[in-house]
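Trainee: The next part holds the structures, each set out as structure tokens.
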Structure I
Amino acid sequence: MRLVLVPGLLNDAALWHDQLAPLAAVCEPVVADITQGETLEELARAVLTAGGPRFALAGFSLGGIVAQEVMRRAPERVSHLALIDTTMLPDGADRAAERRCLMALAADPGTFHGFGEKLLARYLAPENLGNAAIAARIREMTRRLGPGVFIRQSLIQRPDSRDLLPRITVPSLVLCGAHDQITPPEISREMARLIPGARIAIANHAGHMLPLEAPLLVSEALKRLILR
């Protein structure tokens, strides 16, 4: 079985580096590229192309929003679903304003340098703020992808998918870090409540960047999902 892993905003295949080898024991993991499209439909199409006729699907953050769009457009092609540190809600006013501010900064030549300490503090659990290896991996991805990808992905409309979730019938898993400030655990709990039969796990020692902060937990949870 193929498992399509969908990265989040300003992430690429490096986000899933720690999961690829463990998952290869139970499936064929592939990473979708969602850095090119300008609409949610285009990003969903990229995932469907990566997946083939039928596949399991795991989306992180923006990738989880894309995964939900895949379920809206082609549910018959997805065998299993994992939604990781993501949301089913559209941007609220505060989040939309923050996104506009960050896009303005990214558009200013010479000011885009990846994640600074203040932004990292929102994305990582307090106990991981001093983890130089995690910080370096995040900054490397953001610098490699650059401001163009950041702006393009930030402009993607985030729909309200609460009406979709009760229609999902495949084995499903919701994962979230207990210290996630971007998509807090209460959102994940509500997602799991809305998806029939969904299982949920909250990682005590992680924030928003769960595949980097709790790599073993993510790998094992995805393996168990695939075997359901």
Structure II
Amino acid sequence: MQDLIPTLAIWALPVIFAITLHEAAHGYVARHFGDPTAYLAGRISLNPLRHVDPVGTLLVPGAILIVAKLFGGAPVLFGWAKPVPVDFARLRRPKQDMLWVAAAGPGANLVMAMAWALAFSLVAAFPQTGYTLPLLKMADAGMDINAVLLFLNLIPIPPLDGGRIAVSLLPHRLAWRFARIEPFGFPILLLLLFSGVLGSLLLPLIALFRFALGVLFHL
């Protein structure tokens, strides 16, 4: 219990940036393909304060960490930011461009995971100081949370990014039918989470991804 506050401090920045820059990436790519909605709303920004959702960005990840610390286990840490507004009808090619807008979020998490891996490698290469271990733990947390959000959001369930990618790739009639499950997407995700199915699906992928980062950055 006494190391709970240091744990929260180490995870705070990686979680906030992983969640909020994921959303900013959606807005940036949407503007690139013709939809300025997020730009006009001031949501294409690297400032996390523009994207933070008090519940999804702070409360939920914090609660998961606290429960894991108190009761043990390896939880699937996740959260969300305020959704970036995207008007798919304003995209130049709505169905095709939806794929790139949706993929931008997981793509941002991939880049951030690699950035944290590079940071870990650089910190480990320098002589040790009192900051070395906390920085290594923060970089490790950054790799973990971005790996989780990368694979979680690629699950093909609307409104997750993977669901929107699937809608973009499916033929029109199938895409329309598939998109109709979006109102049930979040309950389905919660069911998968609390049943343990989500962890069973994600943890092997995350472990493989972490192994690949280790090989690539000599961790």
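Trainee: Have a look at I, II and say which one yields 25 for relative contact order in percent (Cα under 8 Å, 6 or more apart), as calculated.
Mentor: I
Trainee: Let me ask something else about it. Assign the value -22500, calculated as helix-only ellipticity at 222 nm (-39500 (n - 2.57) for each DSSP H run of 4 or more, over all residues; to 500), to the correct structure from I, II.
Mentor: Structure of origin is II.
Trainee: Something else now. 3.4 is what came out when distance in nm of label points 7 Å out along Cα→Cβ at positions 66 and 122 was calculated for one structure; which of I, II is it?
Mentor: It traces back to II.
Trainee: Of the structures labelled I, II, one was used to calculate percent of Cα pairs over 30 Å apart, giving 16. Name it.
Mentor: Among I, II, the structure yielding 16 for percent of Cα pairs over 30 Å apart is I.
Trainee: Kindly point out which one of I, II the value 11.1 was derived from, the read-out being mean count of other Cβ atoms within 10 Å over residues 170-177.
Mentor: II
Trainee: Can you say which of I, II returns 51, 35, 27 when Cα extents along the principal axes in Å, for residues 26-161 alone is computed?
Mentor: So the calculation was done on II.
No lab work stands behind these numbers, since they all come straight from the coordinates. Keep in mind that this is a model prediction, so the values were computed, not measured. Cβ atoms are built from the backbone, for glycine too; each structure is taken alone.
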